[in-house]
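Asker: Structures follow.
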Structure I
Amino acid sequence: MDSYVSKFQQAITNFKSGMNCAQAVICTYAKELNLDETTAFKIAEGFGGGMGAGSVCGALTGVFTLLGLLNSSGSPQNITKGQTIRLVQSAWKQFEELNGSTLCEVLKGRTGNPPVPCTKCIEDACKLFEKIQLEHQSNK
């Protein structure tokens, strides 16, 4: 089984157990990025429901957080923010192409568009993160 299949299935299980979309995604990958799951859960709590305001999809926000963990040097002396922002922009564009929007309010159908299930957004977010993660590792 491909690793992303088991990962996105874990993220969906997390979501169905009561986590918000961002928590579901971040907690799925936390350990492999050296972040304990409790801290990941706490970090992502305010990102659900489009940052609590119908804004950027929580699952996608989770990916942005993971990309920072993946790419950042963690040091102000080794600035990596430009590269991290490019990774975020790539994820944003790909997610928008897959789902027609990056906004929770639009994805949930509150603006008249057909709704996109949260589970699809979570699956797409996990697949995008894994794709970018593989590309990032091959470029090192």
Structure II
Amino acid sequence: MKKLKVIVCKANKGVSAHLPELEGYVIARDTVEKLRKDLQEGVQFHIEGLYKEEKQEWMNGDYDFEFVFKDIPSLIEAYNGFINQSSLARIAGINEGQMRQYAAGVKRPTKRTLERIETGIKQYAGELQSVAFDYA
């Protein structure tokens, strides 16, 4: 199964995304949730509209999506209700005031800071996967 990268970024009052492997395809929605919902249908429609010589082999099979966030505001928007500025700051070990500036788009995090955030999220996700209940 082909995994397509979906590059997501904040756009005005919503979010937009493009897929590097699908030239010319761009989608914009009010929320990441709506974007996710409409993505499969939109990509399929785009592929169906391509000329035969433009189609690649993967377009005839199944594919899935990997979401890559270009900024902190779109990440927080995507997981609203599950993660917020404060929890993301704690998970990543970053000052909450600094995270608020990243979330508001006032400041942009460095590559190193983005790596810390990503690592923190993945470690936290791993911890959540280890949660179990005793049903006895």
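Asker: To test your reading of the models, identify which of I, II gives 1.00 for FRET efficiency 1/(1 + (r/R0)^6) of positions 50 and 122 (r between Cβ atoms, R0 = 30 Å, to 0.05) when calculated. Before the final figure, lay out each step's value.
Answerer: Values: I: 1.00; II: 0.30.
The read-out was computed on structure I.
Asker: Name the one structure among I, II that helix-only ellipticity at 222 nm (-39500 (n - 2.57) for each DSSP H run of 4 or more, over all residues; to 500) of -20000 was derived from.
Answerer: This value belongs to structure I.
Asker: Suppose Rg/Rh (Cα atoms, Kirkwood Rh) works out to 0.96; of I, II, which structure was it derived from?
Answerer: This figure was derived from I.
Asker: Something else about it: One of I, II was used to compute relative contact order in percent (Cα under 8 Å, 6 or more apart), and the result was 22. Which label is that? All intermediate terms of the calculation are to be shown ahead of the outcome.
Answerer: On the way: I: 26; II: 22.
Only structure II yields this read-out.
Asker: Could you tell me which structure in I, II was used to calculate distance in nm of label points 7 Å out along Cα→Cβ at positions 26 and 74 as 1.7? Don't jump to the answer; show the numbers that get you there.
Answerer: Numbers: I: 1.7; II: 1.2.
Derived from I, not from the others.
Quick note: the coordinates plus some simple rules give every number you see, no bench work behind them. What you are looking at is a predicted structure, and each value in this text was computed from that prediction instead of being measured. Cβ atoms are built from the backbone, for glycine too; each structure is taken alone.
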